[in-house]
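What follows is a set of structures for review.
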Structure P
């Protein structure tokens, strides 16, 4: 099982990097809201984000 801190760090990286959310927006969102936002941005939300998936997202959506 993945530790909560690791999952939170990964979710925060996706929310801020892919969606452009501020940390405050991320911490005030529910997991369902994060999923809906990812579906809106990407067409579908991944069921599980691997390190390879995250690296691909970071290449496709750089922080500029």
Structure Q
């Protein structure tokens, strides 16, 4: 069994009040992951900006 299958099997036996906490934690982890992903993309954007603003780049992409 993979982690998802094990998790879903275990969920069946967990009381509702604990499931609410698990749900909140999953939402937190997803938001944290999304935020980290956004921050990484913004960091990448700023490091590539110097290349994007070059005349050669404008010429290379003008036909698209």
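Remarks
- When Cα extents along the principal axes in Å is computed for each of P, Q, the one that comes out at 62, 23, 16 is Q.
- Each of P, Q could give helix-only ellipticity at 222 nm (-39500 (n - 2.57) for each DSSP H run of 4 or more, over all residues; to 500), but the derived value -19500 comes from P.
None of the figures in this text is laboratory data; all of them are computed from the coordinates on show. On a predicted model such as this, the values are computed, not experimentally measured, just so you know.
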